[in-house]
Structures are given as structure tokens and as C-alpha cells.
Structure 1
Amino acid sequence: MAYVTAFCESHPDWLWVPSNAVFTMDSGNWRLPDLSLFKRDRLPNGVIPQTRAEFAPDVAFEILSPGNSPSYIQQKRKDYRESGVIQVRIDPEKRFIELIHPDRALEYVQESEDLEITGVPQFSLAVKNLFVF
């Protein structure tokens, strides 16, 4: 979270919220990503909603949990894709990231690489920093 906080401080047009933030997908489903990034200008009246956002985030960070069933994961992927959300799926067991854009092929980012997200200017995170445990 420190990197995302610093990124948003140096890019004031971007905001982030932690996992307790609820977003409404185009399907009407609600999703609570582990961490979300979105453009500030998407906020109605410039205020982060107290209950849920009536929009999807621009980027959803998800940490893969062993208890998630394949069908649950696929439904989340579908909701995010149909809502135009970039997904950053972190697999702590395999120590890599799946980067899923709604309009292009899946990318894998290895632990030795940097995560760069098309559509989020100057975002570059050393993946190895996510696996310091």
C-alpha cells in the first residue's frame, strides 16, 4: 500500500481505497477488491461515497486466496472485464501477477519484473516488493 499511497500523492488525479470499499459493476453486482485505484474525476461531487460507489474502479488489485473456487474467480473476472476494469491478480503462492486488461490478452508479470499498468501513467512497481515475507 505504501507504493500506491506514494503514487497517488504524486499523481493527485488518482485515488486509492482499501478493501472495505464497495463498487458497483455494470452487471449490478458489487465487488470489494483488496485495493482499488480510480481517477478522481469519477467521483460525484469529488467525495468518496460512504457506502458504495455507483461505478467500477479503474484498477482492481486482488490477492488470490486458496479458498476461492474457480467459478467464483471467473465470475469476478467477468464482472471486472465487462465493467472495463484492469485487474491485477496477485498470486502469493506462485509469486507472480496476472495483469488482465478488458481489451487485450492476459499478461504474466514475474517476481523479477516491474508491474506497469497501461492506462495508469508512470505506475511502475517492483513485483518482488510484494513478496517480502
Structure 2
Amino acid sequence: MKLSIMPVSWSNLRNIQLTIDGTIYLSEHYKDYPQTDTGIRIDNSEYITIDGKGTLDGRGFMWWVRDIFQGQNECCRPDMLRFDLCRRIDMSGVFVTNAPHYHIILKDSEEIYMHDFEIYVDVFGQLSL
């Protein structure tokens, strides 16, 4: 399964498990993407598990090229996954790739356990999608 998303934000989650076994892409329509700092944001939440054998793909190539050739400001590129004011987060198994800006941001969060997953950037491999 493949899913293309615009920004998603969840707040005040408790005891949630998100299993990713397909591919979640940030939308390829970067010109229409709202000026936000994050693709997937979770804040003020606890006991969150993100696992699976799937992929979070930021489709960063278009954003990078825009910044290089059009002189855009990098502040307008979203981070792939962001946790603000979270605690007891467990993330494993997911393949995170090609974020427009940063792959994972942890801000004011505690008791984060990230293991057995990979972050990878494939600059030119994205062109074959």
C-alpha cells in the first residue's frame, strides 16, 4: 500500500500504536504544500509505538533542487517526523528516507527508544519513482 500525505499533526495521544507496512510519502506537490515545519508531527503525547516493515519517504529531491537552483530558503522545507513534548516513544523497524529537511526531530521529549530502523538518503534513486 502507498499513501501520499500533506502535513499531518496529532496531539494528546495516549497508548497508540502506528504500524507502517506500506509506504507513506510526503506529497510530491511541494508547490502546494503548506508552509509548515513538519510532514508528520506528534505532540504532547505518551506511550506511542511506531513500528512495521514499511517506509516513510519525504521525496526530498524536489525540495533540495528548488533550494539549490531557485535560491529558496531552507526554512520552508518540512522535517519528516517530529515529536514535541512527548514521552515514552518506541520506534523500530521503519525505513525513513529522503526527508526534505531533517528526518526526525525530538524536541522537549523524554524516554525515547529508537532501535532497529534505518535512515537513508538516496539522492538520485528518487528520480526513478
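None of the figures in this text is laboratory data; all of them are computed from the coordinates on show. These numbers come from a predicted model, not from an experiment. Cβ atoms are built from the backbone, for glycine too; each structure is taken alone.
Structure data summary
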read-out	value
Structure from which 17.4 was derived, mean count of other Cβ atoms within 10 Å over residues 84-91, options 1, 2	2
Comparison of 1, 2 by mean projected area of the Cα convex hull in nm² - largest value held by	1
Top of 1, 2 by relative contact order in percent (Cα under 8 Å, 6 or more apart), largest first	2
Which of 1, 2 yields -2500 [helix-only ellipticity at 222 nm (-39500 (n - 2.57) for each DSSP H run of 4 or more, over all residues; to 500), calculated]	2
If distance in nm of label points 7 Å out along Cα→Cβ at positions 36 and 108 is computed and equals 1.9, the structure in 1, 2	2
